[in-house]
Structure P
Amino acid sequence: MTTLVFGHKAPDTDSTGSPLIWAWYLTEVQGTPARAVLLGAPNSEARFVLERWGVAEPEIIEDVAPGTPVVVVDTNNPAELPESIGQADLRAIIDHHKLTGGLQTLSPIDITMRPLACTATIMHDLMGGDAARMPREVKGLMLSCILSDTLEFRSPTTTDHDRALAEALATDLGLDCAKYAAEMFAAKSDVSGFSDAELLNVDSKRFEVGGMTLRVSVLETTDPGPVLDRAEGLMAAMADVAAGDGADEVLLFVVDILNEEATLLLPNDRVRGIAAASFGVEASGDRVVLPGVMSRKKQIIPVLTV
């Protein structure tokens, strides 16, 4: 039976590219038939990457049938996975996020979790010498994943290892990291085709904090203006998006990649209170700027306080 490889819901570039990378490795190197699938439509940057490297967009699935062999990458959070993940034959997890807990498996599995900026970097390490066998398009996907997750090495999650691998891949591919990253970020910054509710879900993850359920959404862009111009509509859509997910609040952080700061929208007093408790800022308006904040994983989730 073919092994399905997938990342988290609302797939970004890493959760789109890494399943394709690992499915190639399992199939071509390990001799285990595998296929990459997605748990939702890829964001605009991920779609650009697929087109840039001539890779077909993987099938989007809603759930997995009991007993299906699967490998989960770029997450270990049950809330970001198919409803029936506990009934699947989960064979491995490759991730770079904190351990969430809650997953149950049918048998012992391989788990690799490392404090690196990108799942694709971990995959390169796991491949060892076989990484040299990657075709050009797979190398392109790997480079794209690293540049995306590190925000071209601006994110505090970036390690020397991530950067060295990205630069080596870029050299191998004959690319300039800065120029290619600029193309990726330009694609990510185009939000014209998204409704307000869709924008809130483009890169959004659910967390339990102090007895409250928060959907933490991040929009990374080199041009925050078009997003912030829609602040009124985005805040109006938050209540419905939260209700549809059983969350108490949606927190939207608009990350300015070039100026290395985030703007948090403040739709109500409860979110203002969360901002004050978490970041030590007081604001009476509908937004607050958080200098230096760029990483949900390292700078937002660890400090969230309700």
Structure Q
Amino acid sequence: MATATAPNPAELTKHAIAKLTAIATLPEVTGKILATVEDPKSSAAQLHKIVSHDPALIARILKVVNSAFYGLPGQIASVERAIVLLGLNAVKNIAVAAGLGQMFRGVKLCDGYTARDLWSHCLAVAVVARELAKRGKLPIAEEVFLCGMIHDLGILVSLQTWPEQLRAVCEKAKTSEQSFIEIETEIIGVDHQQLGRAIAERWQFPESCQMVAGHHHNPELANDVTRTLVTVIHIADTLCCQEKQGFPLTAANQRTAEEAGARIGLDAALIEGVRREIATIVQSASALM
């Protein structure tokens, strides 16, 4: 009698993405905003037209724009003005945060952690990565912010598809010296990087986001164009997990922040400075929640 072979990672990924797409889709307005800003021919007027049809999104954008996160002088009373002052990419990031945040419901990942903790972690990585890029004078601050928000989307895919197996992964990760992705491969058969890259591609996020979702635990595998960006997310992810920001298990055993920083010109003192200020940096972005 023939023995059935286990599905390979590609088959598991295909199955999971199909199932997630049937359960949850990226909000339509978020998809339109992404497509508009990624189009080099787009304008602030086009972005404003899309946003203006969503009063809740307008309120969220204005709340964030007027928060400590951007530190603009005076109160900004219109989205049109916010777009002019911040630029299309910054407003896009606020809109994406609003859209994605709705997908991370309070479902339990494992004892002690919910999907909301995962979203808190993603936002923490986004703001810490942005701060690393700014202090390191890397011209990718808003780009890494978007990438940080979506870097762990693959875990959301696992949660929808294999909740019990994901729970087992998380429980083992609490005490194991294995990496999170090794445990995922052992228990589920596919890791959240593979799943994350696939869903980022399906939802038409920029290539940089796809590479981050697929390689944030092994940035050396990213292509030459995106390796610096992926490495910044890798460092931010490591710091946020070590400092227990949100869901900390994915990079709990990752101790390579300074080594990775050296490869892209971020020195150890700069990284340590950001680490010491993580609580303050993350708190400044609380309006994004």
Structure R
Amino acid sequence: MISLKRTMLFIPGNNPSMLMNSIVFGSDCVIFDLEDAVSEKQKDAARILVRNGLKTLDFENTEVFVRINDISTKYWKNDLEEVMKGKINSILLPKTESPKSVKEAEKYIEELEKKYNIEKQITIMPLLETALGIENAFQIAKSSERIEGLFLGAEDLTADLGAKRTKEGKEILYSRSRVVTAAKAAKILAIDTPFTDVDDDEGLVKDTIFAKEIGFDGKASISPRHVDIINKIFMPSKEEIIYAHKVIDAIEKAEEEGKGVVSLEGKMIDAPIVNRARKVLLVLNKSRGVM
């Protein structure tokens, strides 16, 4: 299944108003945050609030993620125990540094799926935000069939590196490239870190264009104001849309004629080209409200 994640909007898990209105912001995905956005004293209350929201709200075509607390804490199992009682697509796994972390989380997710008779498999998206996590990016990407993408977290990463976080992002260029390369090699998605200055639209545009140019499939956001800008930048060009239609038309014609090999404009059409075309048309249809 082609997955559309141009925008992934963080929603603090202790903010009932934003949680209730999360689908109106227009992001492809929402991430209910039980980690950084929630203080120690509010962990339990936020977990219950998110659980209740997941059980009662209609998220329509918006994918729902929950960022649990990392597995070195005492909170993560309680987080999973509660949020998996509701409607959820994926777990954002913070501070992921090795395949071992993924396997540990996966094992407990499997136990809860059986416990609550969850038929749809919950996916995992590792959040890479340490130097070790970046260096192990490909091994992490291949550590589980549940993994649908890698997510770069630059704020904690730069602190771990001892680097100064800047709007220009030179300090995370290597990490961005590493995450994209690992994700593409593993044939999964690559999601870029948020642009944290909520009032700098020009800076957001530059940062998002660059992320798209180097291969990211989408970008996270900490502000609803950023969603429309990011969505617009990740819209396919006119040329991409025309070519996507040609690819799908060629595939459908070949299937009707029983052909196993398909070519277009003198080039072979393989699975990655077809998937890219389908993703382009998915973005186009969503922008038109056709899903």
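Coordinate-derived values only; no laboratory data. It should be emphasised that the depicted structure is a prediction, and the values quoted were computed from it without experimental measurement. Cβ atoms are built from the backbone, for glycine too; each structure is taken alone.
Source structure of the calculated read-out (Cα extents along the principal axes in Å, 71, 45, 37) within P, Q, R: Q.
Which structure, out of P, Q, R, was helix-only ellipticity at 222 nm (-39500 (n - 2.57) for each DSSP H run of 4 or more, over all residues; to 500) calculated from, if the result is -10500? Spell out each step's value before the answer.
On the way: P: -10500; Q: -19000; R: -13500.
Traced to structure P.
Largest in mean count of other Cβ atoms within 10 Å over residues 141-148 among the labelled structures P, Q, R is structure P.
Comparing distance in nm of label points 7 Å out along Cα→Cβ at positions 85 and 237 across P, Q, R, which is largest? It would help to have the intermediate numbers written out before the result.
Numbers: P: 2.5; Q: 3.4; R: 5.1.
Ranking P, Q, R on distance in nm of label points 7 Å out along Cα→Cβ at positions 85 and 237, first place is R.
Can you tell which of P, Q, R yields 13, 44, 35, 8, 0 when P(r) over Cα pairs in 10 Å bins from 0, in percent, for residues 101-244 alone is derived from it? Comparing all candidates, it corresponds to Q.
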